[in-house]
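Quick note: the coordinates plus some simple rules give every number you see, no bench work behind them. Everything quoted here is computed from the prediction, not taken from an experiment. Cβ atoms are built from the backbone, for glycine too; each structure is taken alone.
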Structure 1
Amino acid sequence: MLLLNLYGYRGVEFAIRDPEKVDLSELTPLLERLNLQVSAIGTGQAFVDEGLSLSSSDAEKRKGAIARLESHMKLSKELPGYPYIIVGLIRGRSEGDISKAMERLKASMLEVLDLAEKYDVNILLEPINRYETDLINTVPEAIRWIRDLGSKRLFLLADTFHMNIEERNIFEALRLAMGHHLLRYVHIADSNRWAPGYGHLDLERIVNELLKVGYEWWFSGEMLPKPSLEECVYRMVRELFWEES
């Protein structure tokens, strides 16, 4: 995290499989020393490593996913910055019948949102590309779903890597999200999920277009450490946010 501090980052996003494994006695002083807030907590590893899923046909796995997200909410209250909780891959996959999976997902999400109200935290729904899940792939789908759930605790996370695969027009999708006042978080990665400048996305234009229409929340680099971790940290700032003097 020293690199983040060196290049002027104001926050850090954590991917946390199990909050019970987090040692706050070490983490909190480090964040304070580096003057970093926690912007969001990613939860997808609970699905990848343990199979916990909000849409699973296995009731115990659904129950486990909800309980795990509650643990993430409790952790968020202990961290600086009032971090969002991300619902990405933890929503799972359809297991064959999308309509039934979506019904299970909706029921689970309603429980999650009740917990979010209890703990005074906000949830981010992230559209993810079709190769990773078949449940909610595009920004318009996510907007309809968020509106249907009707919770003031639920917002949208847009990810440029996933959008490059799924959206007909990235800029139109972002303007739609802003028009609905739902966009609260943006994941940045180039088209190949490498550092900015190593793929074909015009990430500078994406950032500038969002700023023009009043976006004022987090931009977070979520990319493979390619060509290197250091280059990712540097290019996120150098390509998108540094102003030449």
Structure 2
Amino acid sequence: MTSPEPVCLVERDGHVLLVTMNRPRQRNALDAALRQALRDAFDLLDDDPDLRCAVLTGAGPSFCAGGDLKEMAGTAVTVPPEEWGRLLGSRGSVRKPVIAAVDGHAFAGGFRLVQGADLCLATPTASFAISEVKRGRGAPWAAPLITMLPRKVMAELLLTGEPMSAERAHTVGLVNALVPAEALVSSAVELAHRIAANAPLSVAAAKQLIDVASEVGQTQAVRHANAIYESVYRSEDALEGPRAFAEKRAPRWQGR
């Protein structure tokens, strides 16, 4: 008897982790098993010092259609358990960059995964929606969109529940680049390798700076930024970068 296919495929490519949601017949809907598999994969990303960046994608014609409605109906879920909000690792977020590679639908919880990623590549036929209003559900997790999108675009997504095309998502800044379907994952992995080639402490500080700057005013953001980067400036890698440039060689990052 053959064992069932894993609901999430995890592959290492040097310093990059490729995470593929693998429930294509269910449009990669987020059931309990897939939610836990995603937490495990992104905990691995955060905890392994040799991993520096991740790509998240979905097998089949959809990135992720959101929560598994059949599971929700079967369990008569009302207010979602807290663990449902922790998808990118057991802490709900990771310290290292994540790139979403989106083809097909990124709806509801799938949209949430894109929102939580740092960068997004999408095919021209991809679509994005916060579809909870069509199912009598809620999207409190969408609150951070107020710092990512114009207010009226956020209102359009939340109030209508209608899909947004990849082209429009690119125009409003939700998507970084549109990529042909046949090159989607390879382009995302190549971008991840470009990030992973940079100094790990500088990358981690940049991600932290973006998070802080989105939550506080400009003056406070500058104050936090100086503190965030102090350990970077004092690191061995801060000396290695200029040294490697002067010696005309690739830097050998130590992450310390």
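Worth pointing out:
- Ranking 1, 2 by volume of the Cα convex hull per residue in Å³, the structure that comes out highest: 2
- Structure with the greatest value (metric mean count of other Cβ atoms within 10 Å over residues 27-34, set 1, 2): 2
- Computed 88 for volume of the Cα convex hull per residue in Å³, for residues 123-210 alone - originating structure among 1, 2: 1
- When mean count of other Cβ atoms within 10 Å over residues 155-162 is computed for each of 1, 2, the largest belongs to: 1
- In this comparison of 1, 2, the computed figure 0.40 for FRET efficiency 1/(1 + (r/R0)^6) of positions 91 and 131 (r between Cβ atoms, R0 = 25 Å, to 0.05) is attributed to 2.
- Origin of the value 1.9, where distance in nm of label points 7 Å out along Cα→Cβ at positions 147 and 163 was derived from one of 1, 2: 1
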